[in-house]
Structure 1
Amino acid sequence: MDIHFDVTLGESYHSPQQQARVMTEAWAASNMYCVICGAPHLQSLKNNKPVADLLCPKCHNIFELKSHSGPFGGVIADGSYNTMMARLVDDNNPHLFVMEYKRPEYMVENLWIIPKYFFTPEIIIKRLPLGPNAKRAGWTGCNIAWKSIPSKGKIPIIKRGDVIDPQIVCEKVAATATLATTKINARGWLMDVLYCVEKLEKEDFSLQDVYGYTDYLQKRHQDNHNVQPKIRQQLQVLRDKGYLEFLGGGKYRIKR
C-alpha cells in the first residue's frame with residue numbers, strides 16, 4: 001500500500017478542497033481493500049450517490065470516505081442531515097473510512113474504519129439551516145461527533161504513516177460484528193453505554209462506576225426516565241455479546 005497521493009490528479013483544480021477530494025478518493029480506490037471480507041480492491045461509485053464512495057465487488061458492502069488535512073478534532077463535517085438520518089435505518093448505510101492526511105507531502109497520516117453499526121442518531125449533530133441569501137437557502141447539514149464513537153469502533157488501518165497488517169484489521173472488524181443491531185434505538189443505547197464503559201479506562205469496574213454517567217446518558221436519551229435500569233440492561237447485552245464478563249456483586253470485567 002502506497003500512502004502517498006497522486007498529486008497530478010489535482011493539477012487541473014484551483015480549490016485546495018477539490019484537489020484533496022480528487023486525490024483522496026483516487027487513493028482509496030487504488031489502495032484500499034475490503035475490511036469486511038478481505039477482497040483486495042474496492043470500486044469507485046458514481047458521484048450521484050448521496051453519501052457513498054466505494055463498493056466491494058465481492059461482498060457488496062459500501063464505504064464512504066471522509067478526509068481532512070491534519071487532525072479532525074471533535075467532529076467530522078458531513079452532508080445533508082436528512083439524508084444521513086435516513087441512511088442510519090437503511091441496511092445499505094455505508095461503513096466509514098476516516099482519513100487524516102499531511103500537506104504539502106500529500107500522504108496518509110492516519111486512517112480508520114468505523115463499521116456502520118457504530119453510527120447512531122445521538123452522534124449526528126444537526127447544523128443550522130443555510131440563510132435566505134445562500135445559494136441553497138434552508139439546506140441543513142450535519143456533523144458526526146467523532147469523539148463520541150466508542151474506541152472499539154475506530155479501527156486503525158494506517159497509524160502515524162505505518163500500514164497495519166490487513167489481516168489484523170479484518171480480524172478486528174470481524175470481532176465487532178457481535179455489537180451489530182438493526183434496531184436504531186437499541187443501537188444508540190448500546191453504543192452510548194459502551195462509550196461510558198470505555199471512558200472508565202479500567203478493565204474491572206462496577207455498576208456504580210457506570211452509574212456515574214447517568215446524567216450524561218439522560219441528556220442523550222431525554223425520552224427515557226429510567227436510565228439506571230437501562231444501564232443495567234445494556235451491560236447485560238454487552239455481556240451476552242461477549243464483550244463483558246459478569247463477576248457477580250455488581251462487578252464486571254472487559255474481555256480481551
Structure 2
Amino acid sequence: MKQQQWWLWLIGLIMLVPAGWADQKEERMSKARQQMVREIEQDVVSTSRYIGRGRLNEEIMRVMGEVPRHEFVPDKEQDVAYVNAPLPIGYGQTISQPYIVALMTDLLAVSRDAKVLEVGAGSGYQAAVLSHLVKEVHSIEIIPELARACRNRLARLGYANITVHEGDGYYGLEKEAPFDAIIVTAAASTIPPPLIAQLKEGGRLVIPVGTPFAVQHLMLVEKDSTGKVSMRQVLPVQFVPLTGQRE
C-alpha cells in the first residue's frame with residue numbers, strides 16, 4: 001500500500017470508530033429505555049389500588065420510550081440513566097423516578113393545545129416529556145445554575161416549545177397564567193394558593209405534599225367549571241422539598 005493510501009485509510013478508520021461508538025451507545029440506550037418502560041408498566045400494575053388504574057395513557061408511554069433520559073443526567077450517571085429510580089443532578093436536587101414522571105403526566109390529563117406550568121425545572125426531563133404532549137410548557141427553577149443548564153440543554157436537544165424561567169415557583173408565573181395544568185416536582189408542606197389561583201377552570205394541579213423525612217402524598221387538585229376546587233390523595237411518595245416558598 002502506498003504511503004498516501006495508507007494515511008487515507010488510517011484517517012478513514014479514525015473517523016469511523018467514533019461513529020461506531022455512537023451507534024452502539026444509542027442502541028444500548030434505546031434498549032434500556034424500552035426496559036424502563038416495561039418497569040413503569042409493572043409499577044402501574046403494582047400500585048393500581050392507589051392510582052385507580054392498571055395502565056397509563058398509551059401516548060405517554062410512547063413518549064417515555066422516546067425521550068433520551070440519559071441526556072438529562074450528569075455524565076457519571078449515564079450508565080444508570082434508565083434505572084427506574086430518582087437520580088442526583090446536583091445542588092441537592094434529583095431527576096424524578098420515571099414511573100412518577102409518567103404517572104404525574106397521566107394525572108394531568110392534558111390535551112394537545114394545553115399550556116402547562118412546571119414548578120421545579122431541574123434537569124428539564126419532565127418538561128421534555130410534557131413538550132411532546134402539549135402546545136406550550138413554562139418551567140420555573142429557583143436554582144440559577146440549574147435553570148441555565150436546563151435552558152441550554154433543552155435548546156441543544158431542540159425543544160422549542162419549552163420556556164425555562166428562573167424564580168420562586170411557589171408564586172407560580174402570573175404573567176403567563178392561567179394554565180390548563182400545573183405540575184410541581186418538589187414537595188410543599190401545603191398547596192401554594194398562587195398555583196390554585198393560576199389554574200384554569202377545568203384544570204388540574206399535581207403536587208407532592210408533605211415534609212422532608214416524613215410521609216408525603218401525591219395530590220391531584222381539580223378546579224371545576226365554577227371555580228370550585230377538590231383534592232384527593234393519589235399515592236405515598238418521597239420528593240425533595242420545594243424551596244423558597246413563603247407560608
Structure 3
Amino acid sequence: MRLTVLGSGASYPGAGHACAGHVVEHDGAAILLDCGNGVLANLAKLMDPTRLAAVFVTHAHIDHFADVYALQAALRWAPEGPCPPLDIHLPPGLFERLGAMLTARGTVELAEAFRPHDIVAGRQVSVGPFAIVAAEVDHLSPTFALRVSVGQSVLVYTSDTAAGPAVTAAVRGADVIIADATLPPGYEGRAPHLSPALSATLAEEAGAHTLVLSHLWPTVDREAAAREAGERFAGRVIVADELDTIDIDS
C-alpha cells in the first residue's frame with residue numbers, strides 16, 4: 001500500500017496546507033480517507049479524482065467532508081460525460097445532511113454522483129484489494145477510525161479522537177498509524193483530540209513501526225511535535241505534510 005497525505009490541517013488549514021484527507025493506493029486502486037477543504041486540489045496533483053474507487057468520511061465535521069461537494073462537480077461534469085456513481089461510505093444520516101445544503105437540483109446531482117453506504121462499526125468493506133473495517137472512537141458521535149488492510153499490511157487512520165480504550169483497541173496491531181495530533185502541549189484533555197505525545201503513546205502500545213502525526217492545528221510547531229512524539233515512541237515519526245508519500249508494509 002502507498003499512503004499520500006492530501007490534508008494535514010485541523011479545523012482550518014494553515015498556509016499551504018489543507019484539511020483532513022489521505023489517499024491510499026495499491027495495484028491501481030485508490031481510496032480516499034476523508035475529503036476536507038483543499039483535499040481535491042492536492043488529489044488532482046496525484047491522479048484524476050474521478051479514478052477513485054471509494055471515499056470514506058469519518059464524521060460530520062466540515063473539515064472532513066467539505067470537498068465532497070467539489071468531488072461531486074468533478075464526477076458530474078467530467079469532460080467525457082457524467083461518471084458512474086462513486087461509492088461513498090459515511091456515518092448514518094450524513095449523506096442526507098449534505099444534500100440539505102443544496103438546491104433541489106443540487107440534491108439530485110449529489111445523488112447521481114455518489115452511491116452512499118452507512119458505515120457500520122465492525123463490518124468489513126471490500127474495495128478492490130483493500131479490506132476496510134471501521135471502529136467507533138471518542139469524538140463527535142459517531143466518529144470512526146478506519147483500519148485498511150492489504151494482505152498482512154495494516155494502516156489505521158484514527159480520525160479525530162480523544163485518548164481512551166476505543167482508539168487503543170482500534171489501532172492495535174497496526175503497522176502504520178495516521179494519528180490525530182491536534183492539541184498543542186498543555187491542551188491535553190481540553191478537547192476530544194490527541195496531542196503528539198498522546199499519539200506517540202498510542203503508537204507505542206499498538207506495536208506500530210510508523211506514526212504519522214496529522215490533523216495538526218495551524219499554529220502547532222511541527223518540529224517540536226516530532227520531538228515530543230519521539231520521546232515516547234521508538235519507531236519512525238513522520239509529521240504529515242501535503243503530498244508526503246509513505247509506503248506501508250508489515
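FYI, it's all coordinate maths here, none of it is from the lab. Being a predicted model, the structure only gives us computed values, none of them experimental. Cβ atoms are built from the backbone, for glycine too; each structure is taken alone.
Which structure, out of 1, 2, 3, was mean count of other Cβ atoms within 10 Å over residues 29-36 derived from, given a value of 25.2? Label of the originating structure: 3.
A value of -7000 for helix-only ellipticity at 222 nm (-39500 (n - 2.57) for each DSSP H run of 4 or more, over all residues; to 500), calculated from one of 1, 2, 3, originates in structure 3. One of 1, 2, 3 was used to compute semi-axes √(5λ) of the Cα gyration tensor in Å, and the answer was 34, 23, 16. Which one was it? Derived from the structure labelled 1.
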